[in-house]
Structure 1
Amino acid sequence: MHYLGIDVAKAKLDCCLLLELSSCKRKTKSFSNNDSGFTELVHWLDKQRISASDTHAVMEGTGVYHERAAIALHDAGMQVSIINPAQARDFAKGLAIRSKTDGLDSLVLARYGALVQPTIWIPPTPQARALQALLSRVDAVHQDLLREKNRQEKADATDTPELIRQSLADSIMFLQTQLKKLRQGIDDHINRHPELRDDAALLITIPGVGIKTSQHLLSVIHLHHFHTAERLAAYLGVVPIQRQSGSSVLGRPKLSKTGPSHIRAVLYMAAVVASRHNPHVKALYERLIASGKSKMSALGAAMRKLVHLCFGVIKNRQPYNKNYSQESC
């Protein structure tokens, strides 16, 4: 197996083909981040007498710019891994690489692939990608609506010309219409696809998980392939990070907070509700508070418990059961 590190930018892909791990013998080349560039990359490998099926490509998850490349290389027959940029940075520090250039980043990714053997990425289904796009658009429009409402509030508190007031009112009405249309589109999209509809129905059986929370978790679970609840919780950044060394360093555990922050915000509100109305989450929350944990620490554990419950109902294909034993969750 040959390892190909790809540093992804908006316009180009900086590639490093690792020929020998011990000596770091390699070949490098840059390609456009578009369909023609993906084709040239595969042809370049052919010139090295390396087939796509014998290549393991490693890249970072960089917003949306890596998605087309990952799908194209997977379709060409390569094994593809998409890793968290924080993992790549920590790995580079471990190799005593402090400089940061596109060429060095691609080398680090190639060596990461050879030494760590990251999990192979499986492309999400088109319906999962469409759901993610719809949810992202809803979040963007919602943020725009909040900003316009804040501007309207300031306008009402000051001597603002009527033309500006009317412009703000029109903008708010337009955004509200768009938000309603998009939310209806999300509901229609989920209902059209049985795998999404069935999983959404399972998620909302969990007390504390409403429609918004279920849709965001549905998107994450269908975009990625998590084999355990622990991996899902780690991706969402709701696992505790310990900070302890000897007797002099004894920091409080805190959430890792890696992964999508907007989903953690949704999970936080869901955990607040679940800590009052979900039997499993409530029991955990009250036990931690009674043992002296802070409310924020207890809510972090509640978020993690909620993620485990969500993973469990989908994996077992059974709705939430309040009498399910604590040990089984």
Structure 2
Amino acid sequence: MVDQTLLPGEVRFIELRTVDEVIDAIKRLAVRGAPAIGVAGALGVALAAVLADETGAGRDGVREAAARIRAARPTAVNLMWGVDRVLARLGEGTAAVVATAVAMIEQDIEANRALSGRGADWLQARLGSPLAIFTHCNAGGLACVEWGTALGIVRALHERGGVSEVFAGETRPLLQGARLTAFELDAMGITHRVVVDGAGPSVIARGMVDAVIVGADRIAANGDVANKIGTYPLALAAGRAGIPFVVAAPESTIDLSTATGDLITIEERDPSEVLTIAGACVAPRGSGAYNPAFDVTPADLVTAIVTEERVIEP
């Protein structure tokens, strides 16, 4: 996979040959994005099954490895979904586990292509085109196997000549918008501007965009949406401005076992991500930091949830 921590400066592919390497890649965000870590988790379990055959660790060893992969990041339900989906085939043997995990690669691509076309159709039917879009974090091909969810819709619109400009929130503290989304937009030849996170609501309020499109890491049964921190204020701004706030995510992101967003575990990451940039301190050494990776947008601020199967309008 591509080590996303090095982008945009370097495109480096890494090979993960142990379960610990898979877990480390997920935790340090070498691979990130809900669909991507779902597939990575599934492949990690398949790897565990192959290694168990070689070492004699048995099914209990695979289950223990799966539990560790599953716990690598607590908010994105796709990781748990991917792990559980392949683990359910363990009783049929390693070949079945591997086949299920590998099949998820192509299934993810197909799902995101379908989702992207459906979302583009929905937006053009309501707003026409070309459209100026605001997006946050990275929900493009890097966040999936390829193609993307929120940025996949942008890509589908672009291929129809339906995008005038994209505004990408920088997405502090790790700058997934500036580093990754801008990298993908540049590669696609889409006119774009990166804005600091604090400017996002003002861009919307000034009428500079027609819609906000974001991905999701988990969608609760009532339609509340967990996504990268900084999403909630964009939804508030879109609601005040009267423009669509669209969530693009595969069906696997909808977690019917979680009733509301209040029940979603929000990952808190290392304070050093906030207090340093490229190893240099940007705050006094005695300062603390609160570093939640996600926030929850209430369902009543969501105009539509677009999946590979349907458009849900809460």
Structure 3
Amino acid sequence: MSIATVGVVGAGTMGRGIAVMLAEHEIEVRLIDQAMERLQEAEKSIEASLDKKIEKWAITQSEKKAILSRITYTLDLEELHEADLVIESVYEEMEVKKKVFKELDRICAPHIILATNTSTLSLTEIAAETNRPERMIGLHFLYPVDKINLVEIIRGLKTSHETYLKASQFVEQIGKIGIQVYESPGFVTTRLILTLINEAIHALMEGVATAEDIDLAMKLGYDFARGPLEMADRFGLDSVLLAMEQLFREYGDIKFRPAPLLRKLVRAGQLGVKSGEGFFRYNENGERLSVNNSEVER
């Protein structure tokens, strides 16, 4: 049975990306956040992203209207009691997620699958806060959601095979390719890309090459769409630091210890695209500027 209505909790970058992608696949979406300001920002961002697709002839005005009509913005978690599936995408902090899932467990019908979009935290620990650990699963979408076809489907300690199969069918329904992952800090994608990003930052710190040339080496040499430093800027350097600290705590391996330069940039408020400056500079539309970031190079 296909999923008709999905609740998305958290209207940040990933939450709004998931919401608009689902709406494009003719799924009714309830996008929820605790701050009206963030919901209004999400609504503007989603409309702007659809306008860009119109400019590129990817969709029509009527398709944009239909997509927007499928997204409802609300502050009320209670509206999820009739959803077929709920995907959580709030701040990457364990206590915040536990609180959300306690509420979702109370509100949603017992047979409903609850999913988290966490990239580093323990699904098993989150599921332990609910009365349905067998119906808890991880659906880790990658940024940008509309362009990356991969979804990591993460099984916690008590996730049932039936839940995994239903999640796999849902991933197929939205035109993505799912890989099965057994819970481990960072799963597959986050664990590998953060190691690469951290090593790229160390290479920059050591003066091995400029930020521009480090990224160019990976784009031309290994066919990356973007280099590791620009990837970090687009993820948000604060998010990268938070994820790396989580992996370092979990594994205790020095390869996950965040590079000092990463900490320094975050402390300076240079968070990447979201602040307009990280390893590189960006305009208000998130487009990279050709001028090098001389502060970082020094």
- Which entry (1, 2, 3) yields the derived value 27.4 for mean count of other Cβ atoms within 10 Å over residues 138-145: 2
- Value 63, 61, 47, calculated as Cα extents along the principal axes in Å, assigned to which of 1, 2, 3: 1
- Item | For mean count of other Cβ atoms within 10 Å over residues 2-9 computed as 16.0, the structure of 1, 2, 3 it came from | 2
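Each reported figure results from applying straightforward, stated rules to the coordinates on display, with no laboratory input. Note that the structure is predicted; figures quoted are calculated from it, not measured. Cβ atoms are built from the backbone, for glycine too; each structure is taken alone.
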